[in-house]
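The structures considered in this document are given below.
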Structure P
Amino acid sequence: MKICIVGAGAIGGLLGAYLARAGHQVSLVARGAHLSAIRARGLEVRSGGERITVSVTASDQVTDLLQQDAIFVALKANGIGAMLPRLSPLIGPKTLVVPAINGIPWWYFYREGGRFDGEPVACIDPEGNLMRSVDCGRILGCVVYAAAEVIEPGVIEHSAGRRFVLGEPDGSQSERAQCLAAALRASGLDAPLSDRIRDEVWTKLIGNLAFNPICALTASRMDEAVANPAIVALMRCVMNEGIRVGEAYGVRFQVTADQRLQMTAERIGSAKVSMLQDLERGRPIESEAIVGAVCELGRRVGIPTPVTDTIYTLISQRGKTRSAMPDGNRL
């Protein structure tokens, strides 16, 4: 398949490396020193004792690339708005657009079937521009369970997980979804198909809702955070608020907050959450998609989220004051 990864950072680069190693025609959209290193030396992924190095086409301009069978959008939520309108040169008659992103996606209510069907999520897409930028009929949902970090330009360290759950917004088991899932599985990735992709979105989200902002605010790696009983209690409270909001939208959770905490303690280890990585690098953080959207969706259906609202206030302000400090310490 011809597959483009738009945003070839930690997760996008991990995905692209596995697909390229399996023989797919992979192209990457990256920028800066990371792009220069990929062009010069290839893209390297370090995973345990294994090292994968692939040579792929890479550019910072989508106009340099051809039409694709699938486009994975692996950008931070706050970078999607500027990129989506630029994807048209990559889109052919049957091109899939797969947002491999954190939090509530902009397409959440597309073919959702409830009373908000087709509406945008205001804090993510206040004018509905994202919904109009790409035909939502091309969207295939994707929920990523992987932890990785760009440790130097062109080099990604993969610390946990390689699961990419795919699903059609309307819950159908389409041929296009099955073909893409098969390509990912043949590349060494875990790619199950879900007929309830929003359940998957929320199952991951309740973890991110607690872990990401709280670890970022406390400058803690995951193992450090879950070793602190007071932080665990706060995380549990935030998760339970998120679960109540999700259930109000018909989401079926297969795990409790305590089970989700246990899963994380067992699987993630000393991983550094993406919000903390972004704060350290002085980059914008995904507070709206991960935290603000839950608060907004709670208000829509009258579910109070007082603790999450407080966390949202704090992490939003922290994102605004992320300027660098002496010695490169941004925390």
Structure Q
Amino acid sequence: MTKPRLTFFCELEADALQALFADSSVMGDLVALEAGVSLGILDLSGERAKVARRLNEAGIPVVAWLLLPEEQGYWFNLGNAPQAAARYADFKAWTAEHSLQWAGVGVDIEPDIREVQQLLSDRRRLLPALLRRAFDPGRLRSAQTAYGALVAQMRADGYRVDCYHMPPIVDERRAGSELLRRVAGLVDVPADREVLMLYTSFLRPRGPGILWSYAPDADSVGVGSTGGGVEVGGVGDVAPLDWAEFSRDLRLARCWSNDVHVFSLEGCVHQGFLARLRAFDWEQPIAPPLQAARRVNGVRRAARALLWASAHPYVVLRRMR
């Protein structure tokens, strides 16, 4: 079994980013692994541009993972399409100013970080607003149109577009539903490469079964987390993958895809994983978590049935008569 293409997410503030790449072994390991980096564009600073340029000079493919300030939702979602478009325009100007080269642009679709924080701290205040969204199709369709135009502009500018999606979006597509997107504030962005974020560290003990269930639907399987990332309430307290778990997830992902994303580069460096990957044995057999995946598949079928019913209420009512 050949090794897959690896892309490491890197989500650091400018000072921490510079410190990470001050260690020359990080760049050396990436080159040896023939790996790419999805670089979080948390700001449009000269410091971040210097790191991107160093990666360019080393021949390391770099995807510009676009992000917003936390006060604008951080990730792209249903509520911030105008801010996303403005960010992309500013990114293009910054790219030209610093003569940067990108292998693509990454669009990360997740709920508004402020709502996630509120849901974790006091869900009673937020739930009524989320439920009201279920009955507001116009807001979603407007956002879908805006993001479709943004992706078209990115492609017209010569960029491949990667989209980082939460896995349930696959089930909603199959069900022909909009409910999940309306309530969670997601949009289904068309992409040239779709990465499903199958981070088993957040899904213990069911993580391997969920990864195995959804991996066939992904252009690229996202594994993790090895540590790092933005702080979101208690989510940041979840223990990162250890080497055994990380190795397992890499091998499971490789069974389905020749393209694997890893969250995160800084977590791998901190735990000493990056150097160990240079001698990683991709041929070592892995036992698929078939029983766990069957349970997940059953839950997914039930969820798709509910989503289908939400999209076809009149058909359901007629059948109930």
field: Read-out mean count of other Cβ atoms within 10 Å over residues 25-32, computed value 16.5, structure in P, Q
entry: Q
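With semi-axes √(5λ) of the Cα gyration tensor in Å coming out at 32, 25, 18, pick the structure among P, Q it was computed from.
Q
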message: Taking distance in nm of label points 7 Å out along Cα→Cβ at positions 185 and 257 as the criterion, which structure among P, Q has the greatest value?
response: P
- request: Assign the value -12000, calculated as helix-only ellipticity at 222 nm (-39500 (n - 2.57) for each DSSP H run of 4 or more, over all residues; to 500), to the correct structure from P, Q.
  value: P
query: For which of the structures P, Q does the calculation of FRET efficiency 1/(1 + (r/R0)^6) of positions 177 and 225 (r between Cβ atoms, R0 = 25 Å, to 0.05) return 0.30?
result: Q
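Taking distance in nm of label points 7 Å out along Cα→Cβ at positions 153 and 289 as the quantity of interest, name the structure among P, Q where it is greatest.
Largest calculated value belongs to Q.
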query: Given structures P, Q, which gives the highest value for relative contact order in percent (Cα under 8 Å, 6 or more apart)?
result: Q
statement: Ranked by distance in nm of label points 7 Å out along Cα→Cβ at positions 97 and 273, the structure on top of P, Q with the greatest value is Q
field: With Rg and Dmax of the Cα atoms in Å, for residues 57-208 alone derived as 15.4, 46, matching label from P, Q
entry: P
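Each value in this text was obtained by applying a stated rule to the coordinates, not by laboratory testing. Bear in mind the structure is a predicted one, so any value in this text is a computation, not a measurement. Cβ atoms are built from the backbone, for glycine too; each structure is taken alone.
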